[in-house]
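The data blocks that follow each hold one structure.
Bear in mind that the values in this text are calculations on the coordinates, not laboratory data. What you see is a predicted model; the values in this text were computed from it and never measured. Cβ atoms are built from the backbone, for glycine too; each structure is taken alone.
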Structure I
């Protein structure tokens, strides 16, 4: 089990999806530094029904939450796209995640992609590459590892929330 240091806050960042779920555990230290504790991209089995995929993702996410004990969830707000089938599945997954986190007493915070881009780059039309570059710089990572975009999005969401804390 992860031990929390004095006056630090553990944030769970989630980029919701039923195919791939980006997850990040970020520690905001008492000095205001952001430390990446854990990140991963959970993938569900495409051959399974949506409800089975969501169930699997939530079971795995619960294990991570119980291991790291985050106190707040930073999750992406959905925006409408042209693919309604995908939006519905992501909405269902997002709802299940919010329910799980609320059940486990996490405070919920939601951010739009625009808010994340502005928080990290200062520019609302920043590219994924620009956001990922800022994630690397903010966390002082030597290299960008071969993380999936979903992981970087989850990390960016956690950093956005961390920046909003006083």
Structure II
């Protein structure tokens, strides 16, 4: 658990996008840091505006893990070589990590959800992928109750 928190809370130089719905809709079991294969116009677009991680998910195809439904807007100054906004993007992971993720997803009925997208200290785009299990309605209600309780306690400490 300490390793998971260390990866999630590590010093991120510049956050591009955060999937705020992921913790509400899923129980995050494990977290992996992955690189992502992007075109030049996609990187320029990421520097200018925010992508949308909310509807995106990762899946296995042809021996690699891809990120689907990640919306990166087209670059305004891009020419005919501009990218398609919702194209599948390959994630860069080690082979043993890929095998482990495929096994977990197939056996236990888990899913892979992107949590954060950021530039690291070397200005390389990284994605935090969470191995997640879906929440039921009563779990979501419990999450709302806990969030409201924490909010009330923080208000009382400020008084």
Revision key, fill the gap. Calculated from one of I, II, distance in nm of label points 7 Å out along Cα→Cβ at positions 27 and 123 reads 4.3, and the structure in question is II
Review point. Can you tell which of I, II yields -15000 when helix-only ellipticity at 222 nm (-39500 (n - 2.57) for each DSSP H run of 4 or more, over all residues; to 500) is derived from it?
Key: I
**Study point:** When distance in nm of label points 7 Å out along Cα→Cβ at positions 43 and 59 is computed for each of I, II, the largest belongs to
**Key:** II
Exercise for review: Please state which of the structures I, II yields 29, 21, 15 when semi-axes √(5λ) of the Cα gyration tensor in Å is computed from it.
Suggested key: II
